[in-house]
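Quick note: the coordinates plus some simple rules give every number you see, no bench work behind them. Computed from a predicted structure; not experimentally measured. Cβ atoms are built from the backbone, for glycine too; each structure is taken alone.
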Structure I
Amino acid sequence: MKLVVSSAAVLALTVGALVPAVAEAPLREAHPGDDFVVREAMVPMRDGVKLFTLILIPGDTADGLPVLLERTPYDASRAVGGRATTHLAVLRGTRWLGGGLIHVVQDLRGRYRSEGDYAMYRVPRGEFNTSETDETTDAWDTIDWLVKNVPESNGRVGVWGTSYPGWLTLAALREPHPALVAAVPFNPVVDVWKADDWFHWGAFRALYAFEFIYGMESRKGESPNYPYDPQDLYPFMLDRGAAATGLGSLLDERHEMWPRLVETPSYGPYWRDCAADQWFEAPERLVPTLHVHGLWDQEDIYGSPAAYEALEQHDSGNDTNFFVAGPWYHGQHFADGSRLGALDFGEDTAARFREDILSAFLGRFLKGEEIPAPAPVTVFETGANRWRRFESWPPGGQTRQLYLQPGGGLGFTPPPADAEPTEFVSDPAKPVPYEPRPNWGMDYSNPPVIAEWRRWLVEDQRFVDGRPDVATWVSEPLDEPLTIRGPVTAKLFAETTGTDADWVIKLIDVFPDDEASSFRMSGYQLMVSADIFRGRYRESYEEARALEPDVALAYTVPLPHVSHTFQPRHRVMVQVQSTWFPLYDRNPQTFVPSIMTAPKSAYRAQRHRVHHRAAQPTHLELLVDLGPD
């Protein structure tokens, strides 16, 4: 017979005076049919600040259970505020995991029910944080408290989380508690300057940053959305001008991260200290970790491969550090993974991942079950719609150069010596949209808005193909499959009549005009890998330097990792443009000390030229698969 009592009573019986109940009314009323109990605790950190912690314990704990911890800025109480159910596996959405876990969710300092002051992406202790605490110590103290004060625990703890909680998961690995035996960072924020949340290679995601900061720092216990007028943010952002003087005027002293962004537009010590892939030069212990990546992650597409690479160099046995990549938007690994936009993957790829890979990883390393570990690397191959397993990422292959050719061609043969450049005019007053208008932003509480945001990386690029400010090169139809894996690097030779410029490089799979599998996909231009680079950082990420006008300069532009097969009859396309608006702020194309405060007079149309001749061969470096498994 199972005894079910209230959360407050269980708390008092279990931990007594160590942790008082945080509220007279529990977050969730107990039900006679519950197969779990809920405890609420204020867990003390080493400096005396107490963090609200929600503990969900299955009914059967006779042999002791491991703990699965998530630390979040997004309200721990949501863990019990969703579906009305008496079953823990349904409440947490973890039937695929087979039960047998204590689930713990905790609010960060200064968020929702936790004490203390909130600091967004709290920088680790050191030059920019002279206190005795950071997210690493808070994770350590939390784990230490859990194994000592939750008697149903067997002393084994795993930590996981998506996005910001993914960054917090990596923070727990910096100085891991002895009880920490497994970690799963999903789509983690890793380097917010290189190509995660705030910047992509110097180009500022002003709109994204504004929305997130407004929601996170306006009120402690809420995440409000800014009430835009008009709803189409393309004209809204055009009217605002430079980020610091435009969007910045809508924020106030509560919004502490915004000044950091506008005052530090270049890479430097602060951004490096926050970058999770910089934390593991000499880890004191390698915790089994499963890095989970989305190939079309619209928010943090840099992070997971970078964190995996940083830890992989220490995995001498290739049995502790794991990597998975699926055809997903940000967080789709916990949703339906059958489709993304117009793409159909032929199966629920997210369910397959959860049931076959994530369950096995947590079963072996967190639960201690005698089952095989997943393959070191498991990656979905888009275009062919199949899973592939490798010993490392990126796997072997041949590096080949895909060259831009005169006349709009594209191929693996170097261009001729005398080819004329391709030119276009980029006008900041008429920027290229990043997705078909209207551009609605990133309001997660509005289903149509978030649906658009989640799929923008797979939008049909015909909506900009043919614009005079978008240059295009395309190959002949392929005679055989072309499979590429791993990072893509663009080597761009370009000039401008101005003294600054942004460069957007897009690698695209062009479907046949009579696509047999789906009429909707006929002629579709699928963006496989793309990113933006701010020209002023061509020589140094840390120091902005003006471009010499009317001189062809070399740029190295890192693009996101891929796992894709271009099928026969498909064509390969490359597009180059200079604006991706309003997601990224506009480069005035006239050098100013800081684009964040650029005056209106600095924004000028400029002629750009992309060179593709033997002496200046613009090309993409691809890792090409050469044969069967």
Structure II
Amino acid sequence: MPDTARVIFHPMARMATVPVNTPVLEAIRQAGIPFESVCGGKGECNKCRVVFVKGSSTAGSPASVKGLTPEEIGRQYCRACQTLVTGDCEFIIPVESRISQPRILVSHTDLHIVPAPVVRKYLLKPSPGTGLPAAHRSIRLEGYTGTRPHMTRQQHDELLAADGMVTVTITAARGYPEVIRIESGDTRDRLYGIAVDLGTTTVAGALVDLVTGKNLAGASAMNRQITFGEELLTRITHARTPDGREDLRKAAVQSINEVIGILAAAANVPHEDIADVCIAGNTVMSYLLLGRDTRGLDLPNPDISRDPVIVPARSLQIEACDGACAWILPAVSRFVGGDAVGDVLVSGMPASRDLSFIIDLGTNGEIILGSGDWLASVSCASGPAFEGAGISSGMRAMQGAIDHVTIDPSGCTVSFTTIGNTPPLGICGSGIIDAAAAMVSAGILDFTGKLVGSKPGVRTGADGPEFLLVSHEKTGTGRDICITAQDMLYLMDSKAAVCGAIGVLMKKYRVRTRDIRHLFLAGAFGAFSDMKNIIAFGIVPDFKNAEYHSVGNGSLSGAMACLLSQDMRTQAQAISRQMVYIDLLIDTDFIEEYTAALHIPGKKEYFS
């Protein structure tokens, strides 16, 4: 019997060769197919559906079909994480399990920064002894006034031997000047940097001209780590072994390089001209990119360095010029990382005396309260519910996702829109928030988040009560799209975690809703969700005196700011060191605030 088997995946015609008894999910990972796997292969989410076509596998076994409907089982559906490859076989990746054409937020704050990057180019100034032997010459760089830059013996000899115009690239990324590149001719107008937002779900990047400060191109991709699990704790668990850490490190690097490749091609910039890289991400993402041991990040108050990490880009296998450094924005705590520091940096909050909140909800929630005088932060396990994951009919924001919902209270008739105006495949985060708020307004949900059985559209499904949003004949999958009672439990838990976290900061610092003057919403949550529905469902208190600002991808904006300016890097370090962190895992106030938020909308003083 062969030790390996060939697995073919349709319709993308990808193939993987894996050892016998390997889960189909692992074969999908090896084939490089973007694929839904919220729980990371633990058999809990039932999102990793595939269709068995032919060959030898355990498709149809009790473990492979657990939790699937009789109709799905009849159509040869099975769970990829619980189906083993026992010989050559073929599977279809159904449309609802694919990750394609995602709506990734790449918009950023217009920074208006005068370029003062840590990387600069200088012409070699001809020495008076040009006609002399190399040993008697000196090296003078036109316009350079700093201390003598570090250089290798080979670089030193190359500069001494130069008999024509030469351009020297010098970086001060590591705190001292060093030569990273020598080019023939005058290339001072070709100096570029890459800013990266390394998100848990998505990776976004920008290619920046470091001479003019102009943003030349933007691009995005899915974080290839998602097949190892949506949530941070799932990835921390996978990274407990050296092999697991390497899986996740490679996936992060591949994702970053995919974005860099798109950017470089769009602007026709060779990788060798990329002289600097700035990366912002949450603490777990930064650790995984660096291949660090993440054990301890799932425990309260671990010792986290608040210094930026500066390493050669090529040591991380990031595609840039040989001497380029990667500057990773400093973290604050185990779950408040450089992405949150970037949010604060570009919001203008450190320069204001007004009280402000920054709320950045993705797979992990990061919330910051303060002003130019002080900053305090919390992180909350909002889960990926507001990104469409963990919901029975949920999906990420891509073509076919329901992104907005209204419900007529008189007859509970549902109206909706989808991304791309195509038949719906599922519902994404903004649609889920709209649906929940509309269901409350129509009386379909009571104040505890439970479905009201007497309302039109509420019925008993396979897992209990559910509300029908779209019937199967109108969907692109042939299956009903519903909000189930279990979905509502998850949504109520997520909304209570966020509102409870906000409440902890307000309580500890004796802040009332009317005291807040600015609310900055970062990320896709702020860009695509309806603020009225966010408040109506009780995710965020009603700050009546506040101005609401969507800062777009604050993490990417923060990385761009640090790419363009040494002063911005200094400010980022100051923000990380100034910010207080309150760990909700051990905070006694959080239980009280969380419990109070388990009804809709929440505490009276927050919503009246």
Exercise. State the single structure among I, II that was used to calculate distance in nm of label points 7 Å out along Cα→Cβ at positions 44 and 572, giving 3.3.
Key: II
Practice problem: Supply the structure label, taken from I, II, corresponding to distance in nm of label points 7 Å out along Cα→Cβ at positions 436 and 452 with the calculated value 1.1. | Solution: I
Practice problem: Identify which of structures I, II gives the largest calculated value of FRET efficiency 1/(1 + (r/R0)^6) of positions 156 and 540 (r between Cβ atoms, R0 = 41 Å, to 0.05). | Solution: I
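Computing helix-only ellipticity at 222 nm (-39500 (n - 2.57) for each DSSP H run of 4 or more, over all residues; to 500) gives -8000 for which of I, II?
Label of the originating structure: II.
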Exercise. Compare Cα Rg over 2.2 N^0.38 Å across structures I, II and report the one with the greatest value.
Key: II
